[in-house]
Structures are given as C-alpha cells and as structure tokens.
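K.L.:
These notes open a run of structures that come right after.
Every number in this text was worked out from the coordinates using simple rules, so none of it is lab data. Model, not experiment: these values are computed from the prediction. Cβ atoms are built from the backbone, for glycine too; each structure is taken alone.
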Structure I
Amino acid sequence: MKQFDDDRDTVIDQINENLDYYIEIGINIESSIKVLNFVQKEEKAYGVVGIHPTESEGIKKEDIDYLANLTNNKKIVAIGEIGLDFHWDTNRKDQFKSFDEQINLAVELDLPVVLHIREAYEEAYNFLKSKNLPEKMGVIHCFSGDWEIAKKFLDLGLYLGFDGPITYPKNNELRKVVENSPIDRILPETDSPFLPPVPFRGKRNNPSLVKYVYEKISEIKGIEEEELKDILKKNAGDLFSINC
C-alpha cells in the first residue's frame, strides 16, 4: 500500500524479525496480483486473493476465473477479502453477486475465506446460512459486532479476527466478545495500515504491532502470553493450512 512507499523495506525487515509468518490480502484483481508477486519473494508471507465488496461493481466471470488462476500458487491460502459493506454507497446487488461467486469459488477450490463485513452482519449471516460453505470455513476479519451476532457466526464454524480496537478504552463490548469466544476460534490481526492499537492510535499501523493485540487477548483470557501465542499461531495454521 502507498502508506509504506517511503520505508517498505524497513517495515518488512521488522515483520520478518518479529513474526513467524503473516498474511497479505488483496482487495481487487490488481492488488491480488501484487499479493501473489510479494509472497513469492517473501518466505514468511502468505497471500489471500479476492474482490472486496466495495470493489465489486461490474464484477464479471472473467474476474472470478482470474482469481482461480492466482490460487494455483501454494502460497495463496484463502479467498478474500470478500463480503458485504453497507457503509459505503456501493451497488448492493453487485456486492451479493461478488460474495456469492467468490464463496462458490472457495468451495470449489477447498479454500477458506476472509470475510469483510461492515454494517451488514445480519444480512451476511443470513446469506452465509443459506450457502454451501467451504469445509475449512474462514474468518470474519476485524470483527466489531456484539456477542449475540458473534455467537451466530461461531455457530456457523467461522473464526473471529480481532484487531487494534480491542485495546481502545471504550470498547468494552468488543472485549466481552473476546472473553466469551472459544480460544481456538480467535485470530489476531492488525488491518495494517489502519486501526493501530493503543498506544499507537493516530499513527500508521503495521503487522509487527500485532503483539499489542496478543497482549490484550492474553489479559482478557487470563492466559500467559507465550502460551497464547502458540494457541493463536496454531489457529491460523489450522485455518490456512500453514505449517510453521
């Protein structure tokens, strides 16, 4: 992303020093191609390719076919970000079409999905409940809902991804979701360069700052941080078929 144009190599060095592996995610065909090119060069990086709901207008069969071709590389481990985003003024019919076709692609390829859902949790839940979902299921990226809707998605077999917002002082409801969620269905995320954790709010986020998400989950769950890291690393490895 352009936010890293000035110091990209330095940030990548920090990531490689601090993380065992990490995942880069596409939001359209162009960025998905960049993801594939990047993960082929970086040993610790794995990729997710897909068309974000806000990029779904005018989606064509050729786009889905192109995504399928990108998954031929073993370092592409999921389809995403896909889903529904009703915050922005984007054609909802195209969003549902894109969501549907990419879910079908994930089922066909036996890949999990990374879901972007914003201001559309009930609509996304009802849609997913009606679908033949991938056997490996997937994760709701940057989950921000309450426990009632979280439980519905957990019951579908999905993981929940938690990011910097769980460290924000007023986000007690989201921390309650972390507290209630089974530890084997939680994934730590950053949504870099957005949503930096405390104490970096207002600054650019980067994947190395995921340690602050770990620390907050450790505090909420009452699990020692090193033990928690092993659990969450296994969660991600199980979902994305990464052996590390």
Structure II
Amino acid sequence: MENAPPRTTVPKASSILANELRTSIVRGKLEAGTPFPSEAEIIESSGLSKATVREALRLLETEGLIVSRRGPGGGLRVGQLDLQSTVRTIAVHLAMSEATLGDTFAFRRLIERECARLAAANATDEQRERLRKAIADEPHPLSEVIDFHDLIAECTGNEFFRVAQKIVVSIAGWHTPDEGLDDHDLVFAKAAHAKIVQRILDRDGEGAARAMDRHLEAFERIVADRGNLGRPVIRASAWS
C-alpha cells in the first residue's frame, strides 16, 4: 500500500488575520500608544465573523501587541512591547526545559565574546565614556557588575546582540546571587571588566574578545568549584 500524502494544515482564518494585523504593527504602520481598529471596524473591513476577529484580537492581546482600555477614551490601542516580559517568557521556557548553568555559560561565551569584539569597533563616544565611568569607582554592588555586560551589548550597535544579552543578563541576575560571591570575587570581576574596557577603548576587538572569554571562564570555574554547573539555570525560588 502506498504511503498516503502528507496532510496539509490550513491556517485558521483568525491566525491569518492576526498575522496581517501583527505585520502592520511590526512594520510601523501602527505605532505604540495609537488607537487600534475596533472589533467592529475589522469585521467590516475584513468581512470575517465576529468570532474570528475576536480570536485574532485575543492572540494579539496575549502577545502584548494591543491593549484594551475601558472608560472614556478607551478601546483598543497598540501596545508598548516590554522586552523584560519577553525575556521572562524565554526564562520560563529555559526553566521548564531543565537547561543548566553549564548551558548558560556555553551560550554566554559565544555571545559575549562577539559583543566585546563589536563594541571595540562600534561604541560611540558617549558609550565609551560610560564604559570609563563603569570601571572608575570602587567595586560595584553585584547588580552593577551584571549590568556591565548589558552595557557592552549596547555598545555593539546590533539589536540582535542587545536582545540576546538582555536574556543573559536577566538569567544572570536570577542565578548569580545564589553563587555566594564575596568581596574578593567582586574585586576580581572589576579588574576583569577594566581589562575588557581598556581593549574596547583601544579598539582592539580581538583583545576585547579574549579578555571577555577569560572573564567568563573564571566565573564559570567559580560556579563549577561549588558544584553548581549542573543545576537548573533558574531555581523555583526565582518565581516566588
């Protein structure tokens, strides 16, 4: 008996409509905060049923692309996308997939090496000054040590790296406080940051990448020595 041809999945009308509306928002035809066509207007313009249009709008609202406001001046409006909410969604996926800190470091070294390399080539004068200030003071609290890596990604001038680094920084912010870092570790981190910044200021991309790699390798070694590389990337306590 011959194999039956594969089934072709036909997208639901609501999914097709949602994609068309989503495209209008993403391409900037509808800006954040501006009124969004009402359910009645979309029904009239699309010729689709109320149930189909309502389902499409529900999909967009779930994604944060539109928001519904009640009262005078209310109605549907284009949402202001919240990157942190997106990052948290990705973090939930990582937690449920049982990704480990070892997985995190493998990703960090891949991404952050290139961030340092690109920052050396693309950092603006204003960003270079912020980098100087980031290493000029006494050892920073842990939160600022983590934010330093976010600044490096911003200096790349590449939105893909910036968003990827946001994910890394958020995850680091959740797990790093559990690593029991002491003042000596923070001083060591600041010294490593200073070497990275100096290479960036010298526009030495390869040197910046190597300095970043050594920095992350040293931190990974601390986590490994404490037996934590195999534990989940995000502990359940992070959600409480």
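K.L.:
If Cα Rg over 2.2 N^0.38 Å, for residues 48-127 alone computes to 1.03, which of I, II did it come from?
P.N.:
The value was obtained from structure I.
K.L.:
Using mean count of other Cβ atoms within 10 Å over residues 40-47 for the comparison, can you identify which of I, II gives the largest number?
P.N.:
I
K.L.:
Another question about this same structure. Taking FRET efficiency 1/(1 + (r/R0)^6) of positions 136 and 168 (r between Cβ atoms, R0 = 25 Å, to 0.05) as the criterion, which structure among I, II has the greatest value?
P.N.:
By FRET efficiency 1/(1 + (r/R0)^6) of positions 136 and 168 (r between Cβ atoms, R0 = 25 Å, to 0.05), the leading structure of I, II is II.
K.L.:
Here's a follow-up. Can you rank I, II by relative contact order in percent (Cα under 8 Å, 6 or more apart) and just name the one with the largest value?
P.N.:
II
K.L.:
Also, I was wondering about something else. Match the computed value -0.78 of log10 I(q)/I(0) by the Debye sum over Cα atoms at q = 0.13 Å⁻¹ to one of the structures I, II, and report its label. Before the final figure, lay out each step's value.
P.N.:
Values: I: -0.78; II: -0.89.
Traced to structure I.
K.L.:
Matching task: 113 is the computed value of volume of the Cα convex hull per residue in Å³, for residues 88-151 alone. Pick the structure from I, II.
P.N.:
Derived from II, not from the others.
K.L.:
Could you tell me which structure in I, II was used to calculate helix-only ellipticity at 222 nm (-39500 (n - 2.57) for each DSSP H run of 4 or more, over all residues; to 500) as -20500?
P.N.:
Matching structure: II.
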